[in-house]
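Asks: So, here come the structures, one by one.
Read the figures in this text as sums done on the coordinates, not as results from a lab. Treat the numbers as computed from the prediction; the structure is a model and nothing was measured. Cβ atoms are built from the backbone, for glycine too; each structure is taken alone.
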Structure I
Amino acid sequence: MTLFRAVEIDLVNMLSVQLDDRPAHGSRPHGTLRRQTAALETIQTLRFSDMGYVDENHSPYVPLVTQAFDLDRGISLTSDALGGASSFGSITLINDGSLDDYVVNQTNDHLPIRILSGQKILDRKRGIWMDPARADLKPVFAGLGTLWQPGRRTLTIPLLGALSWLDVTMTGRIYGGTGGLDGDSNVTGRLMPTLRGTVCNITPVLIDAVNYVYQVSDAPAEISALYEGGFAGGITFSGTVTDIYAQSPAPGTYLIQRSGTGTWIRLGTRPVYGITVDAVGAFPSGAGPANVLDILRQMLLEDFRLPATYLDNQWENQSSLAPWRAGWFWDGTETVTGQDVVRTLLSGLGISIVPTREGKLRPVQLLAWDETTSTVMTLTANEMTEIQPIALDSSLSPPTWRWRIGWQHNFTVQTAGSGLHPQAPASRQSVIGTADRNAVWSDASLRARWRVPNDPASVVTALNAAGDAQTVADAHGKLWGAYKSLWSVTVPVEISWQLDLGDYVSIQAAVPGLDGITVGIVVAEHIRGGDATATLQILVIWSLPMTGIMGDFWPDIM
């Protein structure tokens, strides 16, 4: 058998023009639609390989690949970024002149690229190598290729992971400043606010300073309470209307207008202190998920127009990984990308959005081992050609003796002084006086066993309930409150392609800490073109050493 690699590049022409015979003027009524619509875009697939390949449909993969690919993928392992992932690399092609036109005239930024691997089988009777079917090729990488870099005889294409789809900015509406719900001159050019999920004490955007009209969200939202300087009894709710400008609210009251295009409030009296609200935001489509992973998924689909085909089919089933109520508010003053939203909603939760080998996005959670965890593969000396230890980030090693996980983020900090209403109760002042309250996990015994144990700073999260934050803090304590080791394991590339980021593996080697039953998580992968091996980084989360080492190196078997 002979191993080969195939590369597929989709050239997407966004400005496709369909040439046809147009009927003469007057042959059909003005304004009627054509029966055959013009194509909005066309896709042409370029096919290459390193050894030559022809699929079952007789489509040739031209042998122009000189360096199949360099690839680096990984999950962030730091105390303040548990939830990030990265992926990048490159491929190199021989350019004999046939690719010049594509380099010069084709828009080649963020084009889909797929790298596959297969094995040619020798037909000994006929003395020829047989190519496998396209469906039998194993996916190695699926993502995007950014701007092509031509040389004299080569063409290098930098690779980006599927997460690069999230580099786009949120598709929000902009105030035109023409008055009414379009805003006055004070907000001209500003994005409308976005509210998704449950939030605490946000400051709505004042879009009409004359009529005291505020916008809460660009989608439907339920307002739990309205406060003036932290006091909820001064301005009372007087009803919901379809046109907030049709009538003025009575003094001391406010009206709400809610629709698929936004939520607004109008006050009947000029406020003396700052106006804030507690609210629950939905989406323009009317969807109102509460689970943090469901909110993120819906935002990717609606607010960033990510095609559903780029989300893993198991995402909805995996939302139970984080059954926690959450939410966030963006007031429109900053540019927000999909990457920003992922980092904000998953901050501190120990969950990463990871691109699979098929180019799908799926959530992966870092958890301590338990009896329900199943491993994908067992790695022993038969599979590993080399193993070396790697130092964990200093924020996670030595072990952490305390985790502080924030909850119910306060978007408008209001401390005692002229900004607070005189009747604001002490209970409300305690809530709005700080940005975050914390759920805490701690183990004082770690301070005695380790000379300088880690104590990460408080982590801001999108969680809304104290109990959920405590669950996250306890999970971090269980995982990172004991000694953990990170290993660089070199294996044949065929074995690495059977694993993906976030997979659990069993590993056993003749090195201290791995000489017994051990379970780890694949957290990174490094492949170099032309090499027969790949390097995996495996975080060991549970081990049963053959020797009776106690303390932090001995697992909590129960």
Structure II
Amino acid sequence: MGRKVKVAVISGVCAAMLCGAGYGMYNVASALGGVGGAGGSSAPQVKTGPPDRDEVAETTKAFFAAWTQNQPAQAATYTNFPEEAKQLLTAYGDDAHITDVRITPGKAEGTTVPFKVTAKVSYGEKSEPIGYTSQLTVVRGVTSHRPLVDWAPSVVYPRLEKGDTLTIESAATPQVEAVDRNGKVLTREKYPSLGPILDELRQRYGDKAGGQGGVELVIRHQDPTGGDAAADTTLMTLVKGRTGKLRTTLSATAQAAAESAVARYANSSVVAVKPSTGEILAVANHRDDGFDAALLGELAPGSTMKIVSAATLIDHGLTTANGPAPCPPSAVWQSQTFNNLANMAPNENATLAESFARSCNTAFVKFADDVRPDWLTNEAGQRFGIGRNDWKIGVPSFDGRVPAPGGPDTAAGLIGQGQVQMSPLNMASVTATAMTGVFRQPVIVPLSLDGRTPATARGLSASTSRQLREMMNRTARSGTAQGVMAGLSGVIGAKTGSAEVDSQTKSNSWFTGYRNDVAAAAVTEDGGHGIDASGPIVARVLRSMG
């Protein structure tokens, strides 16, 4: 956002701790010298194993005492990463101007201590209260053998991650009130998945939405890869600016359904788009790490990739929807053996439509001898707009990756494994292109807002698009997606998928489908088959749109 405000640090920091379970009141000065800190007069006894109850209590007491006295260097000595701790704790007082810190420890559970923080955030003569809960864990120092706070930024504030810091800024970009396509206000409180997206929209379009910046306490993010950091996250407004209004393509109805759907399955993400326009209707994630996998995920899409593979086979004249695509029990290509799902009956007389609807891996692998390494790459890029790194949807996104490596990955790529990677956004777009025959780059804010030039692609011939719709409809009506899509009226189609991951006990669950003018795709990591987790997510979103 903008420049950091220079303000005077308010003195009078709290010099005593509040009572906490098992801690009571204590003298700050004695606490600071009590646990191997600068005031210790004798060498610490060498111990091994996890810290005991007394060590946890004394280490926590000393760390909290230094923190509340705004002594970041001293507090850092009670952690196992003192340089990182000193830097953030210094910013806490000097840059974020958080003063009058009081900490109430809770009851320790083993070596973990929960606690509550109350303080003030100051700007000039203005101050606002702030309160939150966090926790810390005490560990044994590897070389010192001292009990130490296991350092993480979240100790200081629970929403901080590695590389983050706290600061007060005069906002160069005003706050925005994002609204959906019908003018309904979208907030992170009601739609938690939109939090990072709303931050990005403000950073990019705040100055175009008619607002005026204020002064705020923010989390400033740092990109560890050296690229563009994520937009600052506002925690508190100290001096109000004027909020602008920003219209998005999102649908509050679809977003609510998406949020509710992913909440049922851990590590799940979903995106819905409008095929006739490319407008993004919903983006939702349910992940412990907070990562926006819906737009930025890079995962093997499994058999949902067979939409692109089938188009490749048709466009190069290798077969048609009603043409041959035998489904043997296994297939070997360049010494690599590929199998089908358990209990799938082989069919040497199967058509492409049947093998597609049953999600027969071996039928697609058998075409690897006839498919040149660059065909799938070119089909994805030239027909579906995938993998060219030129999408401009309005916020950061991953555009898919379909390399042409040759070797065993040629066969693996045809079934969405190997080096092929997609996000739910990519697969929702692939489904929209298959349905309409036209590639329309997804957008979350109108292109006219900042004159963005969208990515383009040739799209599909009328014949190829028709055949893909027929195969996807068959999959939804009588194939692997039948159970999930049952009861959905209108024009429907779907494709299931599962992608094996070496480190997981179950495959990643993928599902993509459309109903009338809505296409949606979802992934659930470690979710099993497509119908197990991601399928119900997509069906719920499609059902919400009437």
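Asks: Where is mean count of other Cβ atoms within 10 Å over residues 236-243 largest, in which of I, II?
Replies: Answer by largest value of mean count of other Cβ atoms within 10 Å over residues 236-243: II.
Asks: With helix-only ellipticity at 222 nm (-39500 (n - 2.57) for each DSSP H run of 4 or more, over all residues; to 500) derived from the coordinates and found to be -7500, which of I, II does the value describe?
Replies: Answer by label: II.
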